[in-house]
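Pasting the structures here.
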Structure 1
Amino acid sequence: MVAAAVVLGLIAILLAWPVPTLLPGAKWAYRRPTLGLLVWQFVALVGGTSMIGSLVLLGAATFANDLQDAANGMARFVTHNELPEGSSVWSLLALSGALFLAAHLLMNLLVTVLYAERERTRHAQLVTLLSEPMSDRPGTRLIDTPAPVAYCLPGALTSITVLSAGLIELLDDEELRAVIEHERAHLRLRHDIILILFTAWKVSLPWLPTARNASREVALLLEMHADDQALAHVSRGSLARAITIVSEGGSLPQRSELSSAMPESTPKELRARLLRLA
């Protein structure tokens, strides 16, 4: 069991530092955002379970020869307050560390979910007060502002897509469809759930490169994933122009303008999205 604990510990270390520092900006992930998202989820899930599993096996190694003996010994401790024969202070520290880490991750996940739902509900109430429903687009509300605005508010039962009058004025029909299909993809694929999970991971372990890099990179991959879904309905040029207008707050690029000609001041995330569309 000590050997298994060491192996899991090494896996946890690899997934906590070297691997997540190599993943951000990977061209293969940008070409295939679905695969990139799966890899990030694998890193987070396996990394977390490896950390906990390593501590459990290390703590149980002093009084058990296999997992069944370890489970029986821990069950006796919980139910009868009876320490397994051969256990030591170190084994108790390791098991307590595993229990604390698991509880810490679950508690932060719960708090993050509750906070996100509270903010979403509050935001939805404000949108309802400040906007009007669009009769020709069910589930979509229009805000009377000249700024180009487009986003979605996912919910367990109902979801809202928010557009602005300024955006509709700036975009042509295909560009507007590109924006709507992009937001619908976020709602249909429940990208918000993935983002909440990685936000909770970042809040739980902010000192880990996995947590720091994953939240930002996963958010970008989710945007690319939604872009790919929109491409099933519109052209690359229309989608790229719509993305630029929304991101740059109303800047009107020429339809023939290539993303490679973007100024250096263009945000990194926007540049990455436009380059793959080029």
Structure 2
Amino acid sequence: MDDRPIGVFDSGFGGLTVVRALIDLVPNEQIIYFGDTARYPYGPRQAEEVAGFAKEIVDYFVQVERVKMVVVACNTAAAVALENLRFSYDVPVVGVIEPGLRSAAAITRNGRIGVIGTVGTVASGAYQRSTLDLEISADVHCFACPGFVEFVERGDFDSDQVHVLAERLLSPLIALDVDTLLLGCTHYPFLARTIADVMGRDAFLVSSAEETAFDVGRILAATGLGRATSTGKPHRFLSSGDVNWFTDLGRRLLGPELSKAEHVSFDPGQ
């Protein structure tokens, strides 16, 4: 059994949906989560910049925290950096794109899948490439939803403003008659109630968090890295920004497991 922790990171709070699924599915593992709140959102940034952030974080996980696996719980970072990260490190590196697509493809009834994500994720073409790699026969339509991440980071999930924005951004998908909507950003499940209300009762919403946790479980079992008993070590939560804000909002989003956050910064000026 391997006592080393699993590292999970995102630009902010969205990856906590993956942490929740991991805590429930592989409860014997210790999770270290890093939210890069000082540099969020990643979506509008250039791909090279996001890839650089991802490498900094994984370097820290591997060299300082000595993790046995890394989960890139950020669709934008996974879209632009996952392949290089997998080739650069000796530990398994898991993304969130393929697990979500596989789940959506299994659920759709009419063969029309919508994917919503950040500008960076959609512009990268990662979902389109993965659709081909996975040989998914359904029609996959990708749309950017700028503004959603910022609402989540403010803790605003169901205000009138969010609802109006969702109606405007999701209207093309409704017109395309998609019956399955993949939330291609780990922040978006926090807006699931508003998104479901706009899409209508016949649309299925798919979050990649649970499917990603299943992938992690399979890799732990296949590689012998998993644990049959608990490490007894508490989960840890790191943030590059304001740790008090991160703790307060993060506990609201995740639950009591997030009792405090630690500050870690890659910016020499902080």
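Computed from the coordinates by the stated procedures, all read-outs in this text should not be read as laboratory data. What you are looking at is a predicted structure, and each value in this text was computed from that prediction instead of being measured. Cβ atoms are built from the backbone, for glycine too; each structure is taken alone.
Going by FRET efficiency 1/(1 + (r/R0)^6) of positions 117 and 237 (r between Cβ atoms, R0 = 25 Å, to 0.05), which of structures 1, 2 comes out largest? Walk me through the numbers before you get to the answer.
Details: 1: 0.10; 2: 0.55.
Across 1, 2, FRET efficiency 1/(1 + (r/R0)^6) of positions 117 and 237 (r between Cβ atoms, R0 = 25 Å, to 0.05) peaks for 2.
As an exercise: Rg and Dmax of the Cα atoms in Å, for residues 61-220 alone, calculated from one structure in 1, 2, equals 24.3, 75. Which structure is it?
On the way: 1: 24.3, 75; 2: 15.9, 49.
Going label by label, the one that fits is 1.
Going by relative contact order in percent (Cα under 8 Å, 6 or more apart), which of structures 1, 2 comes out largest? Working shown, then result.
Details: 1: 18; 2: 26.
Checked 1, 2; max of relative contact order in percent (Cα under 8 Å, 6 or more apart) sits with 2.
Compute mean count of other Cβ atoms within 10 Å over residues 101-108 for each of 1, 2 and report the one that scores greatest. All intermediate terms of the calculation are to be shown ahead of the outcome.
Working: 1: 14.1; 2: 20.2.
Largest value of mean count of other Cβ atoms within 10 Å over residues 101-108: 2.
Out of 1, 2, which has the highest value for mean count of other Cβ atoms within 10 Å over residues 125-132? Numbers along the way, then the final one.
Values: 1: 11.9; 2: 17.6.
Going through 1, 2 one by one, mean count of other Cβ atoms within 10 Å over residues 125-132 is largest in 2.
To which of 1, 2 does the computed value 7, 32, 37, 20, 4, 0 (P(r) over Cα pairs in 10 Å bins from 0, in percent) belong? Please report the intermediate quantities before stating the final value.
On the way: 1: 6, 23, 26, 20, 12, 8, 5, 0; 2: 7, 32, 37, 20, 4, 0.
The correct label is 2.
Once FRET efficiency 1/(1 + (r/R0)^6) of positions 13 and 229 (r between Cβ atoms, R0 = 35 Å, to 0.05) is calculated for all of 1, 2, which comes out largest? Could you put the intermediate results ahead of the total?
Working: 1: 0.45; 2: 0.70.
When FRET efficiency 1/(1 + (r/R0)^6) of positions 13 and 229 (r between Cβ atoms, R0 = 35 Å, to 0.05) is computed for each of 1, 2, structure 2 gives the biggest number.
Of structures 1, 2, which gives -22500 when helix-only ellipticity at 222 nm (-39500 (n - 2.57) for each DSSP H run of 4 or more, over all residues; to 500) is computed from the coordinates?
Details: 1: -22500; 2: -14000.
Source structure: 1.
Output the label of whichever structure in 1, 2 has the greatest value of distance in nm of label points 7 Å out along Cα→Cβ at positions 5 and 189. Could you put the intermediate results ahead of the total?
Working: 1: 4.2; 2: 2.0.
Once distance in nm of label points 7 Å out along Cα→Cβ at positions 5 and 189 is worked out for each structure, 1 has the highest.
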